Structures are given as structure tokens and as C-alpha cells.
Structure I
């Protein structure tokens, strides 16, 4: 009655966010889940701090919940990346431990990016835990107590549903917590652009219907095991940005539906600060990976239309945005992204 869910949280130099996310997870009402934190070669004592949280030595604080000391200590099983890739082996130590009192920690020796970092944990989960679903969850999120109940409810309503996402709010938008960040997205392929629903709108119930979309945001997605087995994982070429759009697009092409479950809610610390959003890493990979996405997923005609659209219009819009948010110092990174994207785009195409 309660399918097994493997919840994967990728951490990279962000233990404060991660323990807040974990504390919210350990207070959800859904009873059958395994939490996996995969650390991507952090250099900020993340692993030590996560251990201390599990021991009850660090109190996770948030405006969204009261800290619960009664499930501490949380039992941890730790693996190196190589051990995880080989299928673990210590799972029996956790068999009779309640979901909110255990954690699996995978320690990557370097930063593999969002795509491959999550892939490592997903491969481990399918080998060692045999889940019905895999939930990818950003570490800078806080979840509602019922969020997983609602996701699983929608996912189980139709066997053709491949991925389900929640309604996502800004963690703190001008002190408000009811401003929508994401309520689903569709894709205009030839422009390589998302039509993102609900962004910066106050929630008045306007997106409260379960509906099919082209894309589920990578910050939270419940993926049916069949999708990972039949469609595959993230393409590691992306490293970061557009990898979830690529997986969503491939999933739809294989005949699976992508749905938004609006009664499933979480809050995401993303997108409010333009300065943070327009970091050099974002500028480079977001720009480069649009070319990579088109190369991997679009027809020759759509690729030609995209090139005309990008160089004739969209590139100039992005130059204005980069200058506005990062100044002249942001332009070299933007143009490096274009050059790298063109090289990847032309290679073997």
C-alpha cells in the first residue's frame, strides 16, 4: 500500500541547507522511504556536520518546522563512491530501523556535477534498495509533511505516469512563503525555452489541478523505477543545468506522462537573488547546455530554427541580462558558454 521510495539529496559545500532539508524529511507522514545523501567532494566539513546532526549534536532550525529530538540519533551507513557503485552491502543494518531514523551517506571523492552526482546515487538505489520510485530532492529545499503522500498518490494513479513533481514555492520571497516558483513547465523546442507556470505569482489556488506538462523541475521529481530502467539516467555531459529537461524530454518521447501534483508542496531557496542566479557557473553551463540539449533531442529543422533564433535575437537579450546582473565581467563567461556549446553541437552531428 505504501510503495518504497529512495530519496536522494545531493550535497556540495552546503551542509546547513542539507540538515534543514533532512529534518523536514524526517517529519513527513509517508512511512516507507530511504534517505540517501550523496556528497559531491565537499570541502566545508559537510560530512562531519551531517554526522553531528544525525547524532543530535546540531539542532536544525527553520521557520517551517519545530526541531524533533526524539528520532535522534539517526543511524548512518556510509559508502565510498566505489562501494556504492558495487551495490553497497550494509543494508541489513538498516532493515528494522524506521524511515525517519536512518541515513545512507555516499562520499564522492570529487565534484561530479548535478547530473553524475545524482546518477551515482540512483545506480546505487536501484542495485541495493529495490525501490518503486526514486525521488530527487535539492538540498536547499524544505518539504511539507504531506508532500510525498501526494506525489505517490498521483504517480500510482496511472501506470503511464513516469515523473511527478510538486508545486514549488520560494523559500522567502519578500518574507512571504506563498509565492509560487514552479507549477509545471512546457517547452518550446525550437527556441529551447521553457514556458514556466506560476513563477512569482501568489498562490490563490489557480494551479490546484493535477495536470500533464513537458517538464518537471530538477529540484524535486518522483521518478518511477521503470523510467530509469527503460529511459536511463541523467546525461553526465550536461554536468549542471538542462539535465532534468533532457531526461524529461526523453521520458515523454518513450510514452510516459509527466505530471504536477499541486497538493504536494515544498519551499526552495532559489531564484530570488539575481546575483546568485547569474553566477559564472550558471551563465556558462546554462548557455552551453542549450546547444547540447538541442543536439541530443531536436530534429535538424528545429536545430536550424534554434540557431537562427538564438543568434538573431536571444543572444542579444542574454547579453543585456548578463550586463545588467554581472556587468562586463560576465560577458567572457557567456561567450565561452556559446563557444563550448557550438563545439559540442557540431561534434558528430
Structure II
């Protein structure tokens, strides 16, 4: 199925309603997906009901959560293997979008019907409703589809920062990346295209990789090859006439990280932001000694903690603008909240290029 058809089918089933604070009783029923110990999601996640008070404190808001993606970081948090640990018990979900239903008397800058996302990681988005201090949320434009608003602040934001923060990339420059069929990889291709930057994208040679290559080229990928192909003389010939990459983006590890680093221009930078293969990055000494290659790491959670809401809002404004102009497409597949176990199970399957999304307030 073509990417735009996937997208069209996905967004059509998600809610876009508006809500008024005057309709609330003294309590609001919320369904939450919670874990009280670290472990495999299928073993530790529980669906629970809780009542929230609609009698808000002056600085609080009541949010109806609309949708939340299932990211690798969410699974790592549940397993206890992420860079930071939740305080238990915890509600799962680092990213998502909701609609404000009521605001406390002292809240400024947020109003009923505003669409909001978490201002910091750890909010717990896998729930139908939340009461939280207003400073834990930030407004996002409401004129883009809810699935995009839900999934924009982690993967596309990571791609944005990777392209902006490590090299002074200019129009006509080249970058190379592995794990290109991931949502970060897909976003890198599209953001780079908008910036006039040429991309070399590497996908693992496995079942379905031919379709991955077609889809990435449809998104604007300039050169898309497999991890086996980059070790061949044909690949060297293929890229011989273009500028060597200034930047290499690694989310896999192992040999494919080594191989993309070898393509870098002198003084180039390899950035590791993931470790999907769970293998170390091994780089020849010669890359450092003779070619002055740098190897750095990136973690979006750390970036968010170290930068202001205003800086994050400026980044999201750019990303929202790309969505609005149809220059950034996300491949999403949605599941009802009641089917979250199936969604988490499918999320663990290999050979996929779509992001799974939980619809948090759909009963059918």
C-alpha cells in the first residue's frame, strides 16, 4: 500500500472533538495503563480505572488524552533499561497529545480546547484523562491531524536536532544514516530534503526491505541501499561523484555503524542516538588518527531537560509547519486503547516501518 494511503486510512478514525469544562461532574473517570514493577510489557502492564477530581487547584488543568504512540523508549522505560527510571508505580507513555477540558483559576497561557503535549518526559500519556499542573504541558497547534500532534515531539524532533546540532550543514551537503526505515530515519530524509541536504539511507537487508527502499525513495531519499550493499565496490562507485558525508547518524550499532563511519569526509561526525542491534560501536583507530572523525551521542530527553520551553516550541513550530505544508509524512497504524496488548505485542515484531499509535478515547 502506498504511504499516503496508509496515512489517510489512519487519521480518519481518530477523534477531533471539542469539550467544554461546564459539562463535568465532581469526578472524572480515567482509564490508565500502569506498571508497578519493571519487566516485559506483557507481564507488568495493567489496565486500571481511577477517579480524578474535577475540582482543580488554581494551577491545574484537566486534559482528555487523545492519542499516544508506542516508542522504543516507552518499552525501555517499562523494562527499566532506559537512561532514567520511573518512580513506581508509573503510568506508561512518554509522548502523546490531549485536549484541555478545564483549567484552574490561576492558569495562564492555556485554555479549554487547547491541544497540548507533555512539556517534559515522564508525564504518563497512556491514559484517557489526566489532572496536572499547567507547567507540565505545552500548547501545540490544533490545525494538524491528532496522530501527527501525538507523534511529533520524539522521533521527528530527534531527527530535527540530529540535523541541526552537530554540523553546520548547508544546501548540497551529504549525510548518511542507518536504521532509515525507522520514524527518525524517515523524518531525517524529509527534513534534510527541505533543507537541501542529500541523504544516503541504509536499511537492513531482510524480509520486506525492497518495500522499505521504495517507501523511503517516495519520501525523498536520494540514495537508499541495504547494509550489505554498502560493503561492496558498487556502493563506492555509486557515491563517488557526490560530496562525502559530513554527518553519519547511527541508531543500530555493530558493523553497520562502522561502515557508515568509514564513508565520512575528513573531520566528519558520527552521532549515535540508538542501539537497536544491541551491539557496541567499534571504530578503527585510523578514523580518529588520520581522518579526525568525531563520535558523539544524542539523547532527546537530555536535550529537553537542558533547553527552554521556548526553544522546544520553536522546533515544534518548524515541524508543525512541515506537516501543514505536507512536507513531513508519518507512517502510523492506530489501535483502540482496549486493544493495547495487541499493539504492544505487534510493536515488538521485526520487519516493520510504521509507528503504532494508541487511540485513547475511542470505545469502539
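Listing for the model above:
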item: Which of I, II leads on FRET efficiency 1/(1 + (r/R0)^6) of positions 28 and 236 (r between Cβ atoms, R0 = 41 Å, to 0.05), largest value; result: I
item: Identity of the structure behind 16.6 (criterion: mean count of other Cβ atoms within 10 Å over residues 188-195, calculated), options I, II; result: I
item: Label whose coordinates, when Rg and Dmax of the Cα atoms in Å is calculated, return 19.9, 60 (choices I, II); result: I
item: Entry that produces -11000 once helix-only ellipticity at 222 nm (-39500 (n - 2.57) for each DSSP H run of 4 or more, over all residues; to 500) is calculated, selected from I, II; result: I
item: Comparison of I, II by mean count of other Cβ atoms within 10 Å over residues 228-235 - largest value held by; result: I
item: Structure from which 0.35 was derived, FRET efficiency 1/(1 + (r/R0)^6) of positions 140 and 156 (r between Cβ atoms, R0 = 25 Å, to 0.05), options I, II; result: I
item: At a computed 1.3 (distance in nm of label points 7 Å out along Cα→Cβ at positions 164 and 316), which of I, II; result: II
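Throughout, read-outs are computed from the coordinates displayed, never taken from laboratory work. Note that the coordinates shown come from a computational prediction; the quantities given were computed from them, not determined experimentally. Cβ atoms are built from the backbone, for glycine too; each structure is taken alone.
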